[in-house]
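Novice: The data blocks that follow each hold one structure.
No lab work stands behind these numbers, since they all come straight from the coordinates. Only a predicted model underlies this, so the values are computations on that prediction, with no experimental measurement involved. Cβ atoms are built from the backbone, for glycine too; each structure is taken alone.
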Structure 1
Amino acid sequence: MDTVDLPHVVSLEGGSNFRDLGGYATADGRTVRRGAVFRSAHLGTLTDADRAALSGLAVRTVVDLRGVGEAALTPHRIDGVGCRVVGAHIEPGIGERIRGAVADGSANPHLMMRFLTDHYRDYPRRCAPGFRTLFTTLSDGTHRPLVFHCTAGKDRTGFASALLLTLLGVPWETVMEDYLRTNDLWTGHVGHYPDLDIDTRAAIVEARTPYLEAAFAVVRDDFGSPEAFAEKALGLDAAARDRLKAELLDG
């Protein structure tokens, strides 16, 4: 299937950036299975119709990558869906740095890009425990269909999605296309940072190629490869990765 038709987006009234990670072709000619794994922005403002949509997808598990404080500020509105919530908390330390720069007037596009790039480099280094919880849950077929999310579904969710697709054998160009689609699909940034100029604000709210590339450069430099990172930091050995492929790939 041509990636021009992907990703498969689930339209929500009270949420955004909710999409199926299925449908992408792998380098060996298989296809990521649809209806098994979804990525999203937060689920704290869902409507009755949105909850019905999640029920229609038979979602069993929601994995929350937000920090503890974030999750408390905007709790899930998934009552009636009948799914389990798993906390895989990754604290968003970058928020304090951004707010500090905005407060003291030092915020500019270059500084914000540096903050975001450093933040992404932290994912494989500092944040592995949260991602390990996600992939442990994801690897257990009894928890799928599964949705994982952070606040925007952009950064922590973006890295996790890119790692999963990479481990499944999806080519990097396609992985990056999926990552950048957040720029078309996430609406939660509207109204944020109203006092910043457009370029400074964009550096914060956009998914950008150098951000994701920075995270994967650390994966390669510190661990050797995404597969080695998955084994050493996330507990997914070769047998576990093969099972994940068997369960999440068609063809």
Structure 2
Amino acid sequence: MLLVSPMLSCEDAYLLGHTLRSFDPAAVLGVGPIPMRGQDKTIPGEYTIFAEKCPNSRGVRKALELVAGSTASASSPHADSSGNAPEVSAPGHVFSYAECLSMLADAHSKCGSLVVTGNYPDPWMSDELQRAFDDKFVVAIDALSNGVTAKADVALPATPWAEKSGTFLSARNHLQHFERAILPFREARSEGQIAGDLLAALEHQSAASFDAVAVRRQMGGIFVSDVRYADERRPTGSVMQFTEL
């Protein structure tokens, strides 16, 4: 099972899902916990402060749906050799966090390993997730040390958003591109780079540097046609107005 944090970019989510499905075509793809606080509030000027406190839950789901849809079409029929339905009857489905927790808590579940990603600014280990860790092999990819990385069998250092490039899908369904502001710290890598390195190792190839534009070309559709880029023009001087008192 793969739980992708809504704090990640669309490209990170796509590459993680693509890599995990390359290892296991039946792997469950899900979106991690979505932090909520209060209620949506619209203030004058039609500016809305959303209760959802993450940048990319919609983009992560849409990116994983691309992976799930492409692998679903190549999957075997929804029954095993004995005629029984498999545990996951919809390989093209992207599961919610609640659905994933329910599946992990099921004593009859065949899920024996779990890959989770974080990058949450606050601690995010829940009691339900901690119980799910007890009998699973867990790989945690996170930029911060926390309860999740402490309980994981393998912890891989990831980069925060300022050290990566990619796109977020806003609440108004706008795909916004952002560029890396600073270089990654020491051995930390973006989730997309980690996924690319693992896939290259699986295919016995040399790993390439993560390229968000190239990943979007692979994703296709709106990830090529509808991405909004920041205006590259920069003011040559200060735009602040001063008033002498």
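Novice: If mean count of other Cβ atoms within 10 Å over residues 98-105 computes to 16.8, which of 1, 2 did it come from?
Specialist: The structure behind it is 2.
Novice: Check the numbers for distance in nm of label points 7 Å out along Cα→Cβ at positions 130 and 178 across 1, 2 and tell me which is largest.
Specialist: 2
Novice: Here's a follow-up. Consider the structures 1, 2: one of them gives 187 for volume of the Cα convex hull per residue in Å³ as calculated from the coordinates. Say which.
Specialist: Going label by label, the one that fits is 2.
Novice: Once FRET efficiency 1/(1 + (r/R0)^6) of positions 50 and 210 (r between Cβ atoms, R0 = 30 Å, to 0.05) is calculated for all of 1, 2, which comes out largest?
Specialist: Going through 1, 2 one by one, FRET efficiency 1/(1 + (r/R0)^6) of positions 50 and 210 (r between Cβ atoms, R0 = 30 Å, to 0.05) peaks for structure 2.
Novice: I would also like to ask the following. Of structures 1, 2, which gives 21.0 when mean count of other Cβ atoms within 10 Å over residues 58-65 is computed from the coordinates?
Specialist: Traced to structure 1.
Novice: Given that helix-only ellipticity at 222 nm (-39500 (n - 2.57) for each DSSP H run of 4 or more, over all residues; to 500), derived from a single structure, equals -14000, which label among 1, 2 identifies that structure?
Specialist: Of the structures listed, the value fits 1.
Novice: Another one. Once distance in nm of label points 7 Å out along Cα→Cβ at positions 18 and 42 is calculated for every structure in 1, 2, which label goes with the largest value?
Specialist: 2
Novice: Using relative contact order in percent (Cα under 8 Å, 6 or more apart) for the comparison, can you identify which of 1, 2 gives the largest number?
Specialist: Checked 1, 2; max of relative contact order in percent (Cα under 8 Å, 6 or more apart) sits with 1.
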